[in-house]
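Structures incoming, each one as structure tokens.
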Structure P
Amino acid sequence: MVLLFNIYITHSKGNQFVVYDRGNLKSSNKLDITKYALSSLSSAYSWSKAIINVELDTNHYNEKDNNNIHDFILSEFKDTEVFYSSKRCELQSEWQNLYNEINSDLIFYLGNHDHIFIDSDNLYLKDLTKIARKNKHSTIITSHYPENIRWAKCGYIELNEQYPKKFNTNYKIEDNHVFYEGICIDSLNIIPKSLYYDWFFTGEWGNDLRLPRTDGIGEIDLIKIRNYLGISLPQQNIIIPYKEQLRHFDGYMHQRIGNDVCPSLAIPDGFFEDKIKIRFGYDDYKQGWVNLNPMLNYKAFDKAGVDEKILVSDIPLFWKDKIIDIDENPNISEEEMVQHRLYSVLQMIYSDERYSHYIDKALEQKIMKTYVSNYKKYTF
């Protein structure tokens, strides 16, 4: 699978209609967030190639910044062939030229700088890619987990509405994912090379229409272009993981998902120095450490809370070679910690009561079994 990372970084405000709330967490600059995201992606898969286009707004960044991000990419993807550009794709011809650099049947396409791979290993993601290879239009939804998992059956309910307008087609609960048929052009999913070809080679829109992201985000998007040309988009086999794979750095407050259930993220102290220190199971907060305790509130929501509601076995894969110390409280009940960890997952899924009637119990059980498989002594 090829990683295709195609972004533009600026200080200017992007989507003026979206306001993020990081709660009690400090903000990080966009270059650091980009490097954090790329570091997480470097270990997410054994990439056949990493195509990384990072364009910097010249009003805010200089050549030194460009060299800095380039050097960081080479250090993180040291075992991967890297195709780097300081210019992102926007024109149809640019997307078409890039097609020739794709040396795999699957593409992890991201047009965002701030989605972080947080799984503790990449085995589950690898299993999903095996499923995706069975259909030329399969699409793995990789991020926005709390939203996607609960609208798998009923579809998205607009924020100003109470009920779904249309249920998803051919909704199925499979062994390791939930499935439906539909159209998804989000720029943070795993798609087959054949779908990429259909998107960018069907019809001619020349150099008059610019498409830096397939989903547009306030600009022209792929659906509008295809409608303008009178060409429909192909139906996709949508695969939604049972387990959260990537999370948006600034959380999902814009979808009424608060920092109390699925918080914004923070770059751990010592991350860029390879000096992360983990502290698990304590009730008090220790500065300079990443504090883990599933039984307490999130720090993003509660100043007296902890950084993450996870166990040591849930620590993100890309942190592991950067950790220098792990302090585990010997006076805790591991089983109780596991139960609270699973409860925190359910809180994410059920945080919007409008979807509660459309989340099947069979789906809930598949999710719980997938998560509990990370705790080898326990079953669900």
Structure Q
Amino acid sequence: MVEVDVDDRIYVKLREFLDRLPSGLPTTGSGVELRLLKKLFTPEEAEMAMRLRLFPEPAPVIAARSGMDEETAAEMLESMAKKGLVLRVRGGKEKFYIALHLVVGIYEFHLGDIDAEMAGMMEEFIEAEEHTPNFRKTAVEQFRVVPVNSAVEAVPEIAAYDRIREVVGKYDDIAVAPCICRLEKGLVGEECERPHETCLTFGVGAQLYIDNGIGRRIDKAEALRILDQAEEAALVLQPSNTRDIINICCCCSCCCGILRLLKMEARPADCIQTSFQARIDDGLCTSCGTCLERCQMDAIVENEEAMEVDLARCIGCGLCVSTCPEGALSMFARQGVKTPAANYFHNLTNIAKERGLPFGNLGPVMRVTRLPLFLKMLPYLYKTGLVTPVVNQLAKRGWV
């Protein structure tokens, strides 16, 4: 049991609050999660974070509920949004604020001020997750894996949401940022030689990165070039586990927190949403080892006559297929794969439902909600005066 100083009790409460959000925040034997929260939040910011809900609310509504002056609340919320402590979304010119997870969320938004101390704490936290499989599960379920384009060009049964270049083409608001996982590893003395500016965000996510100065706006052509660069560097493509994506991470298992957590599993293929897996034609394979070097999940087994794919570990990234000199590798569609969630909030309700959290009850609503249209209409909905009473009732039931 970690002893808690009286002055740190606010961070115990904050951890408990964050643990009630879909992604969760477990305790560790060392108490590193409390040290991390103390570094990220002032006591006043911790109090404000716990006043937020999983529903976008404007500053005046949050101020009224908190007994605060509107101007003071607005300034504090905006400051916290810029620091990456709360999620800010826009409905037209108006701003709305939402409670934010530690992972994926708060930590990733600290690209601008992460230091060696913070990086070291996060490393300690990730290593501790070997003993907290439930958190490992909720973290991984926020992502899915899609195959690199060249690995599935000839596969007819691929769904539109897995054709990643076509998915990118749907978005006008795109930003790119450095990968915080590679940045973190560099700060603890384990520099990764792979490209760093590879974190792609879209729509609401792109706007937040641009507003906070941690990402730069790019066009579709540059986004596609980054995907090509990722394939060349043997990076796994991990978009959000949704059809309406907000990000694509280009990941290596030496740095990426998600792939590192996934790699701890005995059967990674059972833990990540993926529509494909690889197979090897024994007659064509020459055991050259190219696929062995590119696999991020240790899913290639070296045998005497030919390589073999361990399907329990294959996550369907396609990196082995795209560079096989003999054309011995190909992708095949998995059976019984679930369709990804509709959007970010729908996926959170799915995770919440699995954890037995009340927010999961909103799944049917979130499934049919089109996020861009919802945010556009949000200012008008608040002007009707009907939204706040409804959200208050949902909050009483613990649903938001």
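Brief remarks on what is shown
- Between structures P, Q, the greatest calculated value of mean count of other Cβ atoms within 10 Å over residues 184-191 is seen in P.
- Winner on distance in nm of label points 7 Å out along Cα→Cβ at positions 176 and 272 once structures P, Q are ranked, highest first: P
- If FRET efficiency 1/(1 + (r/R0)^6) of positions 64 and 144 (r between Cβ atoms, R0 = 35 Å, to 0.05) is computed and equals 0.35, the structure in P, Q: Q
- Source structure (of P, Q) for Cα extents along the principal axes in Å, computed value 65, 51, 37: P
- Parent structure of the calculated result 20, given that relative contact order in percent (Cα under 8 Å, 6 or more apart) is the read-out and P, Q the choices: P
- Structures P, Q were shown, and helix-only ellipticity at 222 nm (-39500 (n - 2.57) for each DSSP H run of 4 or more, over all residues; to 500) at -7500 was computed from P.
- When distance in nm of label points 7 Å out along Cα→Cβ at positions 264 and 368 is calculated for each of structures P, Q, structure Q comes out greatest.
- Distance in nm of label points 7 Å out along Cα→Cβ at positions 80 and 128 derived as 1.6 - corresponding label from P, Q: P
- Per FRET efficiency 1/(1 + (r/R0)^6) of positions 8 and 120 (r between Cβ atoms, R0 = 30 Å, to 0.05), the highest-valued of structures P, Q: Q
Each reported figure results from applying straightforward, stated rules to the coordinates on display, with no laboratory input. Here the structure is a predicted model, which means the values were calculated and not measured. Cβ atoms are built from the backbone, for glycine too; each structure is taken alone.
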